[in-house]
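Okay, got some structures for you below.
Every number in this text was worked out from the coordinates using simple rules, so none of it is lab data. Keep in mind it's a predicted model, so treat the numbers as computed, not measured. Cβ atoms are built from the backbone, for glycine too; each structure is taken alone.
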Structure I
Amino acid sequence: MATFDVIHTASAVSNALHVLAAVVWVGGMFFAYLILRPAVGGIEPAPERLKLWSRVFPRFFAWVWAAVVVLPLTGYWRLFLDFGGFARAGGYVHLMHVLGLVMIGLFVFLYVFPYRRFQVAVAASDFPTAAPQLAVIRRIVGTNLALGLFVAAVAAFGRLWV
């Protein structure tokens with residue numbers, strides 16, 4: 001009985017961490033894309049708007065990196081210990097898994113390429129180079145936001161589709 005309680009508690013903690021990490025990441029993208037981006041639209045594009053984003057991104061991306069670690073760890077915990085592995089998981093779990101990996105891949109690409117270029121350009125006051133990188137970041141965040149909202153809907157309704 002004690003072993004069951006430990007596993008059950010660990011699964012509940014894992015599930016809570018999984019949901020919280022998803023909320024932080026997707027909620028952060030929602031805020032950045034649909035609230036902050038339009039609000040800073042009235043700020044001069046260069047250099048002030050670019051400088052603002054160069055201060056926002058490091059704070060947000062630190063939380064995204066945490067989510068990128070927590071989500072797969074807790075997702076695989078649930079997949080193998082709660083669902084019994086890939087073979088026993090429903091199609092909605094496989095869909096969330098694939099889309100989660102796509103989202104992580106998009107974020108890693110965003111971070112390694114356009115974000116780093118953006119940060120270097122802003123630090124050098126090379127705003128003509130920074131602006132197109134910000135546009136690439138915006139498109140990737142918009143894509144990941146759409147995927148994240150869809151994954152949240154799949155998580156909420158997935159068992160009903162099986």
Structure II
Amino acid sequence: MKYPLGVLISDDQITEPKLRNLLKEKIKITTVGDVTTDRVFRAGITPDVQIVDGKSMRKVRPFPGGSYEAEKKVVNDPGMISEQAMGVMVECYRGDKSTRIIVDGEEDLLALPAISLSPAGAIVLYGQPNEGIVMVEVNSKVKRKVQTILKEMKRGVN
């Protein structure tokens with residue numbers, strides 16, 4: 001995730017009104033990361049799926065404020081995408097409740113399955129450390145790119 005999969009909105013450009021304007025009327029919004037989730041809540045938007053781990057740049061921090069209808073917990077080791085996390089995410093994207101997924105481990109790479117599982121027109125936001133927020137508008141091109149990355153990751157594990 002070193003290179004953004006979408007549009008990078010730099011830290012100095014992120015304002016609550018700008019986020020609110022970018023996200024209004026989107027069919028599904030996913031946030032990955034505690035700081036990103038906080039920023040979206042402060043803009044008055046409740047993500048459909050929020051993936052957090054209680055850390056920012058590997059330092060413990062309070063979980064983001066905001067509301068959600070369901071909470072799921074998963075274990076996901078750093079640098080991995082666990083089967084448990086994938087299963088819970090599939091469940092969340094099939095459902096219609098706003099859900100917080102709390103990750104024991106690291107949530108960074110879960111932006112990939114979030115993009116893969118999101119419908120076309122959805123938005124996935126994740127943090128780019130020391131730079132800002134990456135906003136990915138899901139479409140068939142980005143889904144294919146992410147599915148290729150996921151296949152390569154799976155091959156690297158075997």
Structure III
Amino acid sequence: MATAVVYFSRAGQNYIAGEIQDLKEGNTYVAARKIALHLHSLFFELKPVDPYPVDYHECTERAQRELERQDRPALADDLDISGIDTVVLCYPCWFDTFPRAVATFLELHSFAGKTIIPVCTHEGSGMGHSESELKKMCPKSEIKRGLAIRGSQCHECDAAIAKYFD
């Protein structure tokens with residue numbers, strides 16, 4: 001059974017523990033990398049053709065517009081998932097769900113018969129309603145109960161990852 005960790009993350013200004021901080025690596029990247037190492041799995045980044053702004057407020061304004069319009073930002077690369085049985089899908093929780101770049105990836109593929117394990121980074125919203133949106137977008141997939149990781153705790157989330165995946 002082949003597993004892939006597929007993630008969307010954004011470095012730059014992020015809201016962490018009540019304040020805006022500059023991150024060299026996005027929180028979701030940190031968590032996704034730890035999961036891929038733990039599972040010894042393929043590791044693939046969802047990169048929008050038009051990167052999100054580094055500025056926190058500009059990024060959130062764009063993300064909110066995309067969500068309101070149900071945009072599907074083009075991705076720079078794609079992953080052949082035909083040989084993948086399980087996708088660990090990692091994303092930040094933006095406006096109570098996953099970024100629209102993740103929706104683009106989901107719509108590019110058939111996930112019928114595959115298992116999707118959602119992993120979300122957040123600063124207080126938990127999974128939001130991303131699990132129910134995943135179920136709507138991938139009705140022929142098995143959507144596991146998600147793992148929510150506080151972004152401010154991503155660097156110390158090894159035990160939570162081990163507990164969830166073992």
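Out of I, II, III, choose the structure whose coordinates give Cα extents along the principal axes in Å, for residues 46-109 alone equal to 39, 23, 20 when calculated.
Label of the source structure: III.
A value of 14.3, 45 was computed for Rg and Dmax of the Cα atoms in Å; which of I, II, III is the source structure?
For Rg and Dmax of the Cα atoms in Å, the value 14.3, 45 is produced by structure II.
For which of I, II, III does mean count of other Cβ atoms within 10 Å over residues 30-37, calculated from the coordinates, equal 14.6?
I
Taking distance in nm of label points 7 Å out along Cα→Cβ at positions 6 and 118 as the criterion, which structure among I, II, III has the greatest value?
Top value of distance in nm of label points 7 Å out along Cα→Cβ at positions 6 and 118 goes to structure I.
Work out the source of 13.0, 37 here, i.e. which of I, II, III gives that when Rg and Dmax of the Cα atoms in Å, for residues 14-85 alone is computed.
II
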